[in-house]
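Take a look at these structures.
What follows is calculated from the coordinates using simple rules that are stated; it is not laboratory data. Just so we're clear, the structure is a prediction, and the values are computed from it rather than from any experiment. Cβ atoms are built from the backbone, for glycine too; each structure is taken alone.
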Structure 1
Amino acid sequence: MEFTHFNENGRAKMVDVSEKPDTLREAAAAGRVFMKAETLKLIEQGAVKKGDVLAVAQVAGVMAAKKTGHLIPMCHPLFLTGIDLNFNIDRERFCIEVEAVVRTLGKTGVEMEALTAVSAACLTIYDMCKSVDREMVISDIRLMKKSGGKSGEFVRVESK
């Protein structure tokens, strides 16, 4: 296997993608924030003192996806054509599942942008609720699927 992020001196470099064709690329990522039942109830009721937790987490995820190239050293700054986040409340497991879908028409994929969006949204949920629940757990941040580019399509198969 050839590593592409090293130059002839063995030092890190950002890969040159200038010769690659622009293609439609999409990536979806997901993550979870587990919490106490009371915390989940406060979020659902809009009773968290810092405000609307999911609305703020939505904006945080969008902002983070747009800044991924500034946060991850070898990640290319990209022109993103779409970013969407969804939140699914699981009342049985006392968690919020965060999902992000990111799209671009470009030379490199958006997996890191989707993962960064999910991470920032989960961290925002934690930040906004930590005064009532410091035992929250952020977990299972993962790429769910990606399409476009030379490597083609990936779809995660999850067992229940």
Structure 2
Amino acid sequence: MSIAKISPSFWYAKEAEEAAKLYVSLFPNSRIDRTTTMPTDTPSGPPGSVVVVEFTLDGQSFTAMSAGPLDPFNHAISFTINCADQAEIDHYWDGFLSAGGTTEQCGWLKDKFGVCWQVVPVALNDMMASPDRAAAKRAADAMLKMVKLDLAALQAAFDGKA
């Protein structure tokens, strides 16, 4: 198992294994790499009470730890899922929601653990960066009215056909 130079880590009260299993079930090329328990006393508890899960999501290394309550997840950190098409948007959106997630505006959702995810079509990035600023504005205005992003509707707005 190779270790990435930079790897995001999640701190859960007690749900690290459950969260990692959900995430690897949704993303291709994903797996639980290793689950270990801390062999010594920690500020979070006695030996064996802290669980560390190392996992890979579509080639990106992550770590999750169950170590008791600390800080809740919030919007200051989120994970963007860059989607090639509407089918991929639907896959992730529906997968997180069916597992207890909640919707937010503009392609954002929170999973059942409170982690924020942005489910975004890659094409939207190109629309926003377009030198045609009027077209970019139309796409942005359309996006701001959406909960789950609709790629066809965004493209229509960008093209001036909405």
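If mean count of other Cβ atoms within 10 Å over residues 45-52 computes to 11.2, which of 1, 2 did it come from?
1
Given 9.9 as the derived value for mean count of other Cβ atoms within 10 Å over residues 69-76, which of the supplied structures 1, 2 does it correspond to?
Of the options listed, only 2 reproduces it.
By the measure mean count of other Cβ atoms within 10 Å over residues 37-44, tell me the structure among 1, 2 with the highest figure. Display every interim value, and only then the final one.
Details: 1: 16.6; 2: 11.6.
Evaluating mean count of other Cβ atoms within 10 Å over residues 37-44 on every structure, the highest lands on 1.
With relative contact order in percent (Cα under 8 Å, 6 or more apart) derived from the coordinates and found to be 36, which of 1, 2 does the value describe?
Working: 1: 36; 2: 18.
The read-out was computed on structure 1.
For mean count of other Cβ atoms within 10 Å over residues 29-36, the calculated result is 22.4, so let me know which of 1, 2 that is.
1
For distance in nm of label points 7 Å out along Cα→Cβ at positions 117 and 133, which of 1, 2 scores largest?
2
If distance in nm of label points 7 Å out along Cα→Cβ at positions 53 and 141 computes to 1.8, which of 1, 2 did it come from?
The read-out comes from structure 1.
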